[in-house]
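These notes open a run of structures that come right after.
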Structure P
């Protein structure tokens with residue numbers, strides 16, 4: 001019994017280590033991305049979050065990209081090129097403790113407040129009806145929450161989960177799900193989102209099974225789900241069908 005209580009306590013206290021696989025980058029590191037972009041800093045009460053902002057001439061809109069739980073902008077920044085070719089500006093930022101970003105993640109409330117802060121900053125620079133929110137894996141629940149709280153033009157979720165704590169119960173022992181402070185119930189958020197919603201999911205995703213997207217579709221039949229046969233968790237942009245669908249979404 002003591003051992004079980006000890007394991008439960010450790011799991012609760014160190015759950016951020018299980019969720020956020022952050023990788024740090026030296027502050028003087030120089031990114032190397034193609035196209036026209038600039039590095040940005042979002043200052044949230046003294047905590048500085050690092051971002052890259054891709055720009056095109058005469059953009060039709062802007063994409064705010066919420067990335068997955070591993071890596072940092074050195075790898076995630078390249079997603080900007082998928083959207084600039086569709087005539088979209090792109091803002092991709094690192095969560096607290098990732099890359100050059102300061103601080104550490106301590107609660108779901110703080111994680112979502114950071115996302116809302118960045119949304120507000122971008123909204124001050126672009127018309128809200130031209131903002132697209134894109135959430136990838138961990139970032140899907142964050143993007144869905146921000147879409148629910150605001151009025152963006154489009155929400156796109158790649159490899160989303162029904163809720164983060166349910167996913168945790170699938171990956172780790174089931175009792176972990178009840179211990180998680182980070183629940184991010186995407187299935188609840190999408191019930192109250194007014195903008196069009198598009199999902200991408202691989203049928204062979206070993207981490208977040210395609211059943212998560214299928215259940216989100218059941219929760220909101222108005223959304224559109226693109227399934228990529230034999231697609232896994234990290235390779236959907238390698239499929240031509242992904243880019244065809246993305247172009248279709250942004251052409252509407």
Structure Q
């Protein structure tokens with residue numbers, strides 16, 4: 001079976017809408033399981049990389065199913081549903097409020113991670129985003145309250161600059177030369193030679209398969225809630241986003 005075409009990963013062309021902002025799509029059911037379906041194409045995000053999955057609906061002539069969770073394995077995206085579609089042709093609808101909250105959080109995570117590495121040399125070694133608050137683990141790190149105040153200020157200065165968020169592909173060798181120790185490149189299989197890059201203004205440049213904003217001004221305002229130690233030279237920073 002061919003891998004699922006992931007629509008939010010498609011390259012933006014000309015004046016076409018940004019693929020990460022795609023809310024609805026048409027697709028065809030190519031496999032049915034006891035509680036899931038595989039589609040030939042999807043705009044639903046499958047859980048991974050610290051970003052939760054999308055939820056929403058699959059609709060067809062005369063019926064509707066809730067998409068409860070989404071997982072990806074070996075290129076196939078499984079949509080777990082409360083009802084198996086009776087038709088092969090379906091219309092997908094993403095829960096946009098949930099997706100957009102994750103896009104804001106994921107983009108802000110890149111922003112903070114990039115600034116932490118640039119200013120303090122601290123790499124991101126783990127993260128988990130949610131709709132209301134998120135956390136990032138940094139190493140090596142032992143941040144003071146003044147450090148956290150500075151990072152919050154630096155993040156919001158970038159937001160105020162209204163910098164664009166670029167999504168594009170580059171050869172792996174180019175990426176490895178650019179990012180130094182910013183990202184854990186060894187976690188990406190060596191067989192992948194072209195990498196999807198997220199560039200947040202001048203603040204961050206990093207490979208990522210998540211969904212992101214078009215411009216940092218959509219983040220709102222970053223508010224750091226605090227930090228706690230997660231072991232030797234590792235700090236976990238928790239934050240939320242507020243309306244600017």
TODO: Give the label, chosen from P, Q, of the structure having the highest value of relative contact order in percent (Cα under 8 Å, 6 or more apart).
DONE: Q
Open item on the list: When helix-only ellipticity at 222 nm (-39500 (n - 2.57) for each DSSP H run of 4 or more, over all residues; to 500) is computed for each of P, Q, which one produces -10000?
Closed with: P
Task: Among P, Q, which structure scores highest (criterion: mean count of other Cβ atoms within 10 Å over residues 158-165) - done: P
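If semi-axes √(5λ) of the Cα gyration tensor in Å is computed to be 28, 23, 17, which of P, Q is the source? Show your work: numbers first, answer last.
Working: P: 28, 23, 17; Q: 33, 19, 17.
For semi-axes √(5λ) of the Cα gyration tensor in Å, the value 28, 23, 17 is produced by structure P.
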Task: Highest-scoring label, criterion being mean count of other Cβ atoms within 10 Å over residues 166-173, among P, Q - done: P
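Read-outs throughout are calculated quantities, based only on the coordinates presented, and are distinct from any laboratory measurement. The model shown is predicted, which means the values in this text are computed figures rather than measured ones. Cβ atoms are built from the backbone, for glycine too; each structure is taken alone.
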